[in-house]
1. I, II: which one has helix-only ellipticity at 222 nm (-39500 (n - 2.57) for each DSSP H run of 4 or more, over all residues; to 500), as calculated, at -28000?
2. Ranked by mean count of other Cβ atoms within 10 Å over residues 53-60, which of I, II sits at the highest value?
3. Given a value of 0.20 for FRET efficiency 1/(1 + (r/R0)^6) of positions 117 and 237 (r between Cβ atoms, R0 = 41 Å, to 0.05), point me to the structure among I, II it was derived from.
4. I, II: which one has distance in nm of label points 7 Å out along Cα→Cβ at positions 93 and 253, as calculated, at 3.7?
5. Comparing Cα Rg over 2.2 N^0.38 Å across I, II, which is largest?
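No lab work stands behind these numbers, since they all come straight from the coordinates. All values reported here derive from a predicted model rather than from experimental measurement. Cβ atoms are built from the backbone, for glycine too; each structure is taken alone.
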Structure I
Amino acid sequence: MLPFRIPIRDWISTAVDYLVSEYAAVFDAFSALVYFLVDNFKDGMMYLHPLALIIVIAAITLKMAGWRVALFAVLGLMLSENIGLWRAFVETLALVLTAELLVMVVGLPLGVFAARNDRFHSIIRPVLDFMQTMPAFVYLIPAVMFFGLGLVPGVVATFVFALPPLIRLTNLGIRQVPKELVEAADAFGATGSQKLFKVQIPVAMPTIMAGVNQSIMLGLSMVVIAAMIGAGGLGEDVLRGIQRLQVGQGFEAGLVVVIMAIILDRITAGLGEQRSTT
């Protein structure tokens, strides 16, 4: 045993305090961006009558996953509206879409770079291992430190928690592209960007979409946990049910989360299957 204690908590606290004091403007700008995205997603969906939004989602589900899943989407969403959780459903969906948009903006380039640079891959791999094994509740701490309580830290915690699968599977998909295709592109004189966007990414798209699917599922699980720091949505109803021992209320909110998860899972899975057949 060491005769002294390694001050990890002190190092982390000092680093967080420094970032908060020195980069407050950056965090404020990012908060404004998150609010803008969430509000636009939410206002756009709330502008539509619930029945109209149900029809839109059902049409997308029919296209991507077939009539059975579309029928399930209609019945599930009508149930969500019937039990008075429509607004919470829309708020949660807006939060998940915002977090997933950020995941794709950050995760896809990092995954591509990891696939094309072995040194970067060797560096980011243990970082992703660390991120995926860290308990979900721990992500709430720095999110609150940097952004306070409310919607933004909920989106940030969801984004960080859901990021690793997309990076991993984007990297994996591009690395699994047959060498013959890459060599053929080189033989025809394709540039690096042409080879990436016309050969590697299209071939790897099913694997990339699997990463999108996994990140959405992780995001949904984190959205409920993020209600503890004021993210709102369905997670708030689940948390209220736990705090007040109202089993029925918590079960209803959890059921709507399950309905949303199934719909999003089937849509993204269907999109990946369509990509694999084209």
Structure II
Amino acid sequence: MSQRTAITVNGVALTPQTIAAEAQHHSAKTPAAAYAAAARALVIRTLMLQECERLGVHAEPELVSPGKREIDDEARMRVMLETSVPIIEAEGTACRAYYDANKDRFCAPDLFEASHILFAADPGDESGYLQAVTQAMDAIGTLSQNPAVFETLAREKSDCDSRGNGGRLGQITSGTVVPEFETFLYALDEGQIAAVPVETHFGAHVLRLDRRVLGQILPFEYVRERIGTYLTERDWRGRLTAYIDKLVEAATIEGIDLLRYEENAIS
């Protein structure tokens, strides 16, 4: 590894050893990337503490979690940011405008109620899996003649714990079952039993769709708080970035180019 040069922030040196120690707390794809992230974090921290000194900020450390209290420097930076970059709650009009422009983001998931009879088999066991598919086809044949015996067959033959409920799986949302299963949930009509076994890595399923409710756009009142939290945080992060950029622009920083936050940004 090439020799690292010291980084200075308004004349205060951040030694390679200090940065290397900080790099242990930064996950990255490579050690160089972790070192770069640590260096950037320490430069920003140093700038903020220098600003605390300039402003004469003093603060009492607070509990941040049960049994864990801020250190003095963390408390000072917190108080400084509360004044310099205060949190501004998003207004209702802004929340409504965001909702109107992004309604597709507030759609409830599709909901299904289904029942199945599972003939368990390992896909790696070719003969065993073929037997499970054959059993499922036989069950489908029986049900084509008398759909009313579905629950009875499930209790007698299913290898799933749902057999105790006559094969009923309860409510299922899109994305929570294997793709092969979900494909049939969309293809079947309510009350319809699949004409062929549904083959998954669990085995062969006899599937019946009991109910399907396609997701609807959630009303504004239901997501107002979530949108407000998002917009408030987004606004704060944007103003925080601008605040830090001003500190960087006003500072004399050597050994790192914060405008090129890459592995090669450090000499």
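1. Numbers: I: -28000; II: -15500.
This value belongs to structure I.
2. Details: I: 16.9; II: 11.9.
Checked I, II; max of mean count of other Cβ atoms within 10 Å over residues 53-60 sits with I.
3. Details: I: 0.40; II: 0.20.
Answer by label: II.
4. Values: I: 1.9; II: 3.7.
It must be structure II, since only it matches.
5. II
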